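What follows is calculated from the coordinates using simple rules that are stated; it is not laboratory data. Remember, predicted model here, so these are calculated numbers, not experimental data. Cβ atoms are built from the backbone, for glycine too; each structure is taken alone.
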Structure P
Amino acid sequence: MKKDKAIEAMRRRYKRLTAKLAKMGLILQGSITERVILQRPARGEGKEKAYGPYYQWTWKRQGKTVTVNLTASQAREFSRAIKNHRKMEEINRQMRELSLEILEATTKGVTKRKRKP
């Protein structure tokens, strides 16, 4: 009886995780980097100048690193999508663990042979 309740609790948790996935917004892999370029003056001439910030999105496509320059507003939207992707990966990891627990609890495995003395 306890086992049945535990399995049902796991199934309910699994359904909650699938609902979270369904509500998730846009997803995107990669990372956003903010860059600032510092220009140092020649000896004794003026002050150091900073240019930027510039935003770059970097990700892998077919095993190769791809980098794209973004505007500040693009960087904000892309960052949200990247955070969603990371949340999705964590939810998927939890769903895989729950799936294994449920399957092990609800299916019968191969019976082991008895060893001969």
Structure Q
Amino acid sequence: MAINKVLIVDDSKTEIMFITELLQKSGYVVRSAENADEAFKRLAEERPDLILMDVVMPGQNGFQLTRSINRTPEYSDIPIIICTSKNLETDRVWGMRQGARDYITKPVDATELFAKIKALD
């Protein structure tokens, strides 16, 4: 499955702008959501090939949202890469247990991000 459409879920407009610019320069189509409700709205509007998920957000956090998406049959096969400032091994393990396919810490390193996306392709 070729990854073309990416949904970024992050409550930081700065982070969304930075990652959007990075991905668009490489030809990806990018949409964004700032919380869980917006994320589910975007999923219903247009199904992405990949979700980049922040963890620390108001309301439902990224771990909870990853679990919710993975438990929703029509979205459960969309790969999720957690993209967060939480850099403890326990956070990474917990994120993977919620259904994330990979985990990357902020500040995002473009080379590492693209390598992780390519590994899912």
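Annotations
- Read-out percent of Cα pairs over 23 Å apart, computed value 60, structure in P, Q: P
- Structure responsible for -17500, with helix-only ellipticity at 222 nm (-39500 (n - 2.57) for each DSSP H run of 4 or more, over all residues; to 500) calculated and labels P, Q on offer: P
- Between structures P, Q, the calculation of relative contact order in percent (Cα under 8 Å, 6 or more apart) yields its largest number for P.
- Structures P, Q, by distance in nm of label points 7 Å out along Cα→Cβ at positions 2 and 98: label with the highest value: Q
- Each of P, Q could give mean count of other Cβ atoms within 10 Å over residues 42-49, but the derived value 15.4 comes from Q.
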